[in-house]
Structure 1
């Protein structure tokens, strides 16, 4: 039995994914998470064979959740599910160590194929981003994004989501002074001088997801 953990903050989407997976003989959805932080905790507890992570989630995005999970278990199989097909996001997913990258628009026809690929130890990349993947692999002189620590990425996301220094401190069990120091370091590293610029950076790099109505 292949055990799968499904993570998405939208219940309708999450239920749809679970239905697709459970229709496949020999697969079991062993748990459902609503954000990256819960996914990391449930992965540690449940030890699923495959973890499916949406990127755009509150509290901790799927990309940083993948980094946390893989830091504790480098062999964990992770499939990233997202609406974004940008080259920057593909590059970040690969750098994080995820084994699969699937667009939500392709999920109905490719989800089973993607999970099967991970099940047998292969890597799956949805067809719409393969050209971006080729660019990532062939561009040796690609300038990398400024290196932020895992803690800094967490704080960047929370600040971009509108959390105050006090709220960030409470969420991450830090002192307010430490949270403010981290935020100052982030802005210095990114050469950013306002919270507005910080939010724009987070959106451009898929650290937060803005719904379009």
Structure 2
């Protein structure tokens, strides 16, 4: 099995996230992609706007929108810890790998902005040993920035070989833009990246000021 790990706030989840998963699954022959909303991210001290349980529920709705060829699964691997401690990717990957078969391969899906912060992550060099990394860029990203990071980390050829740049994903949807658009829901065109099931969930549970 080739497994994709797709972590993040998903605040809110949207079709742009689904486009990332589906494009990566097609490009790297992933058998399934785990969508893993994070309850507490150490590099985002202000935290998400919406509680974990609601983000997980919306991720499940998003996965229901996936094409049959893309096996997207909502995962609770980063559910809140008893002391509300932050989740570190290194810990989650180790837990996930312990459940896989020896021949399984793990791929981490991550945006360029997050990956360029890799030196700030816990155990960054070990992260590159545990999984392949699919770094997803939007149009206009300069691959030289990724090369500069790899040079600064003094990566070995084997480590470099585990970093894959998935370029020019053109879906313009972003969680930040959606949160702003939700303040003016009458402008329906701004919410095209949001499945109706998720918008209905937000309205029912009065999320994001609705």
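No value in this document is a laboratory result; all are computed from the given coordinates. Please read all numbers here as calculations on a predicted model, not as lab measurements. Cβ atoms are built from the backbone, for glycine too; each structure is taken alone.
Using relative contact order in percent (Cα under 8 Å, 6 or more apart) for the comparison, can you identify which of 1, 2 gives the largest number?
Values: 1: 17; 2: 24.
When relative contact order in percent (Cα under 8 Å, 6 or more apart) is calculated for 1, 2, structure 2 comes out on top.
Suppose you compute semi-axes √(5λ) of the Cα gyration tensor in Å, for residues 67-154 alone for every structure in 1, 2: which one lands on 21, 17, 12?
Working: 1: 21, 17, 12; 2: 24, 18, 15.
Label of the source structure: 1.
The value -10500 for helix-only ellipticity at 222 nm (-39500 (n - 2.57) for each DSSP H run of 4 or more, over all residues; to 500) was derived from one model only; which of 1, 2 is it? The partial results should precede the final answer.
On the way: 1: -15500; 2: -10500.
Of the options listed, only 2 reproduces it.
Of structures 1, 2, which gives 12.8, 39 when Rg and Dmax of the Cα atoms in Å, for residues 35-98 alone is computed from the coordinates? Provide the component values of the computation, followed by the final result.
Values: 1: 10.8, 33; 2: 12.8, 39.
The structure behind it is 2.
If you work out FRET efficiency 1/(1 + (r/R0)^6) of positions 51 and 107 (r between Cβ atoms, R0 = 35 Å, to 0.05) for 1, 2, which one comes out largest? Before the final figure, lay out each step's value.
Working: 1: 1.00; 2: 0.75.
The maximum falls on structure 1.
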